[in-house]
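So, here come the structures, one by one.
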Structure I
Amino acid sequence: MSNLMRAGVVALLIAVGAQAGAAEPAADRAQTSYVVGLDVGRSLGQVGADLDIRVFEQALANALDGKPPSLSPEETRQLGVALGQRIAARSGRPVPGLPPGSEPPAVDTTKVSQMVAVDIARSLAPLKGEIEVAPLARAVADTIAGRPPTLDEARIAQIREAMAGRTQARAANAAEANRRAGAEFMAGNRGKPGVFATASGIQYSVERQGQGPRPRAGDRVRVHYRGTLLDGTEFDSSYGRGAPAVFGLDQVIAGWTEGLQLMPIGGKYRFWIPGDLAYGPKGSPPNIPANATLVFDVELIDIL
């Protein structure tokens with residue numbers, strides 16, 4: 001799927017991400033699914049000419065049910081390249097991988113529909129069990145064909161408003177749960193041997209002390225680091241990228257600005273940073289939830 005299509009689906013999930021867990025009457029759920037389908041249809045506008053909606057609907061249902069994809073990874077890769085070429089040609093842009101003026105190759109609409117359905121299902125996984133595929137697919141078909149929605153604008157706006165309300169409520173509940181979990185963890189971690197705490201609430205342990213000078217708040221530093229959530233899920237790592245990171249201490253979260261000033265060059269520390277000194281109630285989607293307490297293993301290589 002193209003980056004633009006992915007962006008459309010990401011925007012869709014931001015809008016409806018709290019739908020899961022909200023019980024609705026069957027009629028309302030069908031209408032909500034239809035509105036979700038309108039957004040999916042908009043994200044698929046560039047590939048509409050290569051879709052078979054009936055195949056798409058069945059493949060989407062299969063994927064949401066956890067059935068394995070029909071296409072191999074290599075088939076998916078090749079089809080994605082061909083589909084990208086067709087999208088470029090229809091948009092009047094240079095076609096990647098082909099001489100100017102060349103026509104992009106034909107594609108199998110059944111395979112395209114299966115590939116796109118699997119990708120959409122992956123994005124819609126948080127809503128699994130809360131949406132109905134048939135009205136969603138009907139909305140996709142209406143949008144791609146340019147037909148007016150079967151719901152009037154007032155009803156669509158009402159459904160969107162309700163979805164937004166559920167999103168906000170779910171986000172607030174999740175943020176509060178993360179705050180409580182972090183506070184509970186930090187209270188238990190504080191008394192462990194080798195764990196120190198600052199007045200602000202950061203906790204740290206020293207794996208390697210180091211011998212050099214310590215950076216100041218306005219300095220730039222070179223570090224290696226790995227960041228995880230409390231459950232061990234890694235969300236970032238300079239080690240994984242194979243190169244240290246360089247940044248100013250005034251360019252990072254408050255917990256880093258404070259914590260790195262404790263470290264001599266050559267030191268390696270572990271920091272536990274509460275949410276209010278990390279990314280706070282907004283988090284850093286999609287990898288860092290709201291109010292998440294974060295764990296960083298940091299190695300200070302140099303002060304620049």
Structure II
Amino acid sequence: MNIRDYKQALGGISGVHVTAYDQDGAIEPQLTGKIIRRIADAGIHNIVTGGNTGEFYSLQHEEVLRLQAICVGAADGKAAVTAAAGRSIGEAIATARSAKREGAQGVMVHHPLDPFAAPKTQADYFIAIAEASELPLVAYVRSNAMAVHDLARIATHPNIAGVKFASTDMMLFSECVRATEGTDAVWICGLAEGWAAPFYALGAKGFTSGLVNVDPVRSMAIWMALEAGDYGKVRMLVAPIAGFEALRAKFNNGANVTVVKEALTLRGDSVGPVRLPGLTKLDADDRKALETILEGWEAMPA
């Protein structure tokens with residue numbers, strides 16, 4: 001897949017699959033693959049392996065590489081596969097090289113979490129990895145500390161296919177879009193379905209999703225409404241997932257993956273608990289609230 005086609009896939013939904021574990025806490029490849037196949041069969045355009053919903057920061061490097069192979073095999077050409085990388089530059093480049101060998105179409109680089117990383121050098125970090133990668137790169141930006149010109153420098157790099165913008169600073173986002181007008185920069189809503197409408201209104205294309213693990217058809221309906229410019233329909237479709245996303249946002253987003261995994265378990269896929277330092281399980285009240293939300297979805301017409 002060339003970078004132009006890959007950018008087109010990024011304009012769709014980038015679904016981040018969970019990592020299923022067995023009773024010993026090791027990656028369970030069959031169930032992980034089943035969930036990936038379900039996402040791909042629903043028409044999701046791009047599947048991200050080793051993303052935050054996949055618990056990247058609790059995975060060992062070897063596990064990240066194993067997920068690449070599981071995802072490429074399970075997607076079976078029905079969706080683009082983006083392999084997540086990060087941490088040190090050396091590890092990120094090694095992960096990107098492995099992704100190329102496995103047959104992924106791109107690499108998503110997580111935002112550097114070093115507490116002493118300067119804003120300008122965060123941009124340099126993404127660019128250094130992009131220049132060493134044979135695959136096009138998606139920059140996952142989670143901070144509003146970088147200046148507009150540095151964000152534009154990332155977005156217009158010839159081997160950076162898109163910027164996954166995951167800050168709620170909408171003024172900064174709009175300035176970034178204006179700063180790259182007339183280029184082929186791709187700005188992606190990195191905050192999932194609930195934020196996609198305002199991002200689209202300001203110039204984003206596509207959005208990321210953890211919901212696709214549980215209900216990819218619902219995510220596709222939201223994307224199609226966005227592409228049609230039907231914001232009224234988007235609001236209608238997003239409303240039933242507001243409670244789900246609010247649960248995920250609890251504990252400073254500490255329940256983000258927990259809610260997705262427990263929803264999968266409630267629907268029959270025992271994917272195992274989230275690894276520490278994530279929230280390993282919901283308390284009884286939050287689990288009951290999640291059950292009620294899922295029952296409400298079942299009652300809705302397709």
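Annotations
- Winner on volume of the Cα convex hull per residue in Å³ once structures I, II are ranked, highest first: I
- Among I, II, which structure scores highest (criterion: Rg/Rh (Cα atoms, Kirkwood Rh), for residues 190-269 alone): II
- Structure with the greatest value (metric distance in nm of label points 7 Å out along Cα→Cβ at positions 46 and 262, set I, II): I
- Top of I, II by FRET efficiency 1/(1 + (r/R0)^6) of positions 94 and 166 (r between Cβ atoms, R0 = 25 Å, to 0.05), largest first: II
- Top of I, II by FRET efficiency 1/(1 + (r/R0)^6) of positions 54 and 222 (r between Cβ atoms, R0 = 35 Å, to 0.05), largest first: II
No value in this document is a laboratory result; all are computed from the given coordinates. Keep in mind the model is a prediction, meaning the values are calculated, not measured. Cβ atoms are built from the backbone, for glycine too; each structure is taken alone.
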